Structure 1
Amino acid sequence: MPRWPKRALVSLALLATAACPRAPRAPTPAIAEPELRIGLAVGLPNASIGGSEGGELFVSEAASGTAVGSIPAGVRWVVVPDSADPSRLRLMKPDSTRTDPLRGIAVVNVTENRFVVANGRRYRGRISITSGRGGLTVVNRVNAESYVAGVVAPEIGARRPDELAAVLAQAVVSRSFAIKNRGRWEAFGFDAYADTRDQVYLGVAVETGQAWDAVRKTAGQVLRYDGDVIDAYFHSTCGFSTAGVEEAFATSRTRPYLRPVSDDRGSGHYYCDISPRFRWREEWDGSKLRAILSRTLPTVTPLSGDGLQRITDVTVSRKTRSGRVGELRIVFERGDIRIPGPDVRAVLRPEADRLLSSAAFQLTVTKTNGEVSRVVAAGAGSGHAVGMCQWGAIGRARAGQDYRSILTTYFPGTKIEKLY
């Protein structure tokens, strides 16, 4: 039997396949814009709520949704824990009358384009207040884009026209960080603190046209690696190179997109050398060093019963792969203490209330009669050095790099994608 009929059947099958292409994959549905819960304050003895100019507030009990009342425009009510039951709270009106005990409250401004005022500051979205043994917790429930608009300016500042790519980069980084870390503080009932424990968020007062422009131009965009939103860390000034995440945070595992990235722009210059924190110097005499270490060392290691011995040397005993201090060795008359890199900035403080600017430094030690009498640290950069260097991003923007290039440089292997 000739074989051509079989080949013809095969050809017909191929033609049929070509004529009836497979249905295209349905696009992955975009998610709705998330709502974030921002912890404005924890452990307050009291709080105040009110409406902005011309705005009336509606107050309901958080647990049941039962209406509590309305606060006229320009009027403030005070929230206090209930003296008999710290898990409940009461509202005190201007005439000093108080509501019955409530299991938390939710507050929203019912007037268009008006805001809730909590503790004297205006916020978009809703405010919820709960009470516990430690005091009041005040939370702002706000859409992600409005949150980013209240973060961008405090984090990167007002920038000139040739630096706007850095503002766009900050918007994407701040949005990615917030979404990745939703639920991080679930035990306290919110997603993020409104300070440097997460990102500095100051509500409506710090929103600018520049910040909102950056938010709108990057709306819904996040950084992803292998399909997941990344941990988008950022810091002020890397000094010469960013650091791997494991160098800065003791409990962190390595991530391919959080590895050291050089900030070198050639000819002996760095993109972040425009930063006022690019280089720094700190100095301790013997007595100041002893006073500082007496406070800081017990937070990372137990001291012997006779307290702090004479300090005979301070040395950098190990460097990290990005060139930072990976271990600090403090030598005493009898024995030594080794401080791991992630703890160095908290231990070797310039002042009791101020961290060392960075872990990138060199030491000069002076001794008198075998005891350390002077220590000088000459350092570079400011912050933990992981992820995006903000001053480096500003320098790269000045050099003509767009925000996409800036971000994929500081976060190697990532993609910028629209999440919603």
Structure 2
Amino acid sequence: MNAREIVLKALVDIETKGTYINAALKEALSAGDLSSADRGFVTELIYGVTANKTAIDFIISSYSKVKIKKMTPWVLNILRMGVFQLHFMDKIPPSAACNESVKLANKYSHRAGSGFVNGVLRTVSKEKDSFQFPKNKGTAEYLSLKYSYPFWMTEKLIREYGEETCEAIFEENAKAHGLFIRVNSLKTTKEELVAILEKEGVACEKTKVENCLKITGRLNVEESLAYQDGLYSLQNISSQRAVAALEPKPDDTVVDMCAAPGGKSCAIAECMKNQGKVFSFDVFSHKVELIEKSAKRLGIDIIMPKVHDAAEKLEELVEKADKVLADVPCSGLGVIHKKPDIKWRRKEMDIPELCRLQQDILETASSYVKKGGVLVYSTCTILPEENRLQIDEFLKNHSEYNKVFDEQILTTKNGESGFYICKMIKE
């Protein structure tokens, strides 16, 4: 199979089987002997079509006499791939985008289907420079259509941040974000790791967050001996900042409420110099195994992973923890740049239920903190009801807690994921 055929199969799986984009991409990249350039093309096309589906479908509808709901998943996704290459990829010749799409239609449709694909894409190509999204429906409608976001999500973000910032978030989410790693201070230093990675052909630079490096070149952890030796972990800088806010110290007792796949638990243990106790919970056993696997690779033995529902209180931990991290389940709107299928999987009706779960976990987490201890609440979303409003309500009911600081990080800042961090101290 060539690269475009691999992409088509992945997109149809996402469309018809509900496959998560990360799983679909992983399978796609292992489907054939792809060159480095082809791997990049496959990745860009799968993510790009998924991220821009609403805009792409509007373009298709503008030139097709056949309604989208009447098309087979194969023909529809061939068209989506073609439109994305024509409208969103500068380096693909229009003739290649059209001709390769017709070849796919010949294989995955009938003769009339290939003629239909050819006709639509030739017209799209011819009128590409003059095409415009309608602007007469209002700001939310326009931004929702142009950037391919659900209307309810767009409306919420405009209400919270304003039209200009909302559009900036959407634009930033469409860009390739930087890759960040966390130096394992138990085994090496920033300076030593930079030199080691340079020898592996990986370029990186320091950041303002301790033990955080930004990768500026290509990195494949499967080929990296430094990764296999446990010298570093992949972890977004925003996530690392949540651990920094917790300030774990050697000999602390720390609880990580929702720990899988273990990045924050391992970061905490590294800060503690592998001295003390880290209780790490997740509700799924296979995810707890990921925590154990990460700890082993990094040379950490103070983490105690446990299959446990974080919303349910463990009496033996009440007022026993020096530090508690509640990085709770959330809508995930801060990481759409790397998981664009969140836009279509997440529904407005999900938010109240998520808020209730967050409230329950935060309530349980607060009971574990000693007097004088620290509680950090964090999410990878940018909705106020999951973040500052959640904390406002918590503090109304818990006068024993004082807020040290909170910060809403947007995806418009330095390649970071959207993230919320709130640090509180139990007086």
Structure 3
Amino acid sequence: MAPISKLLVLTSYLLVLASCQPKAGTRQFDPLRIAFTATASPLLDGQLYPSLILATNSTDNPELPPPITTQLTSPRDNAVLRIVIDSSALNYVTMIQEILPHRGETYTLIPQIKWKYEALRNLRQPRPIDITLTCYINDEQVDIKNLRLNARPVNECPLTLRSPDTLVDTRWLFAAYVNEDHPYIQQILTDILDHDPTLRLNGYQSTPAGVERQVQAVWQYALRQGITYASISCTSNPSPNANVQHIRFFDEIYRNRQANCIDACVFFASILRKIGLKPVIFVEPCHAYLGYYTDKDRKNIALLETTVTSWINLPDLKRHLNDDGTLPQEQLDKVSRYLSPPQLQAWVEGRITYRQLEETLGANLFEKASQYNRESHQANRRHFADPDNIAYQQLDIELMRQHVQPIQ
């Protein structure tokens, strides 16, 4: 074949090939017909709660709304859908790929977002997060959607979530702030044993009286640390749909020596779990207190009002000791109400040491804390047993570990 003929054949082939390719700027699929949408959960009201994500990352809870839901209509049978979620400060690039079997059918897909868990754990201030989702059909980019979520601090615990037709109780999330694996606990146990070398922290290998002695040892430790009551439950959350509360983490209570009722329950429950006991957090309207089983079979439960630790401040009391080991009258007046007349007389007459005074005060307050909620607990037992009464919760931490993990 002559060179000119070969050139004509090649040119004709290229022209035919070019005519078979989509022209630049043309689409196979109409974005209006596909109608790709990405929406934030109405129940979450555009808020992103790291506490919810971290506590339930290994379980499925059908009551919890997903942060983002996508929806689209398939343009043809067996269309290949791919949704790509760009990375942000709180998530890695995430991809969804599905086959959409039927043309004209609308499909709803919930992205399983690949979160940056460490970033979620470290989020202590609210911040906006922009999420970009790109939709592809058969590798053709169809649409892009942008969502702005308000990421809340990890300390923020939603108690209830509400929409016009839905109410979800999430106070079970208190259990996520109990952290029996916190590394500080080992030092705490060492300090407790150093203070009382005769003590055995052996959980239910002991008798019920031995269990109570272990709990009282933890109680005495908290008193020696001077843990005081301080409420910081309010948050800046703007959502009218959510009832939320700020909860301190174990290490924050340990360092700052401050706690409200739920914070103190979290602190004590973490330590009791570590030594093998079974704590329960009882949640009533506007209050929470601790319980613990005195036997491994959960037949008997004891109560503890943890905020009673703030009734006295042993570190402050110790700082006021005179050089001769006595207390100024002003300081003695602050604690004398927690001593029986014989105990007070024994101190005044110098028949007990300051350490014995501390132990006596701790034991007396422990007894008061053990009795503090007994009547109200008895009166509300039927409310705690009623699964439909969300105002009263009985959170057995060991049982809840099947569904709620510690925020670590």
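Just so it is clear, none of the values below were taken in a lab; they were calculated from the coordinates. Every value quoted in this text rests on a predicted model; they were computed, and no experiment measured them. Cβ atoms are built from the backbone, for glycine too; each structure is taken alone.
Upon calculation of distance in nm of label points 7 Å out along Cα→Cβ at positions 123 and 203 from the atomic coordinates, which of the structures 1, 2, 3 produces 3.4?
Considering all the candidates, the number was obtained from 3.
Thinking of 1, 2, 3, which structure, once distance in nm of label points 7 Å out along Cα→Cβ at positions 299 and 323 is computed, gives back 5.9? The partial results should precede the final answer.
Details: 1: 2.8; 2: 2.0; 3: 5.9.
Derived from the structure labelled 3.
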At a computed 102, 84, 47 (Cα extents along the principal axes in Å), which of 1, 2, 3: 1
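Out of 1, 2, 3, which structure matches -9500 when helix-only ellipticity at 222 nm (-39500 (n - 2.57) for each DSSP H run of 4 or more, over all residues; to 500) is calculated? Each step should come with its number before you reach the end.
Numbers: 1: -6500; 2: -15000; 3: -9500.
Value -9500 for helix-only ellipticity at 222 nm (-39500 (n - 2.57) for each DSSP H run of 4 or more, over all residues; to 500) corresponds to 3 out of 1, 2, 3.
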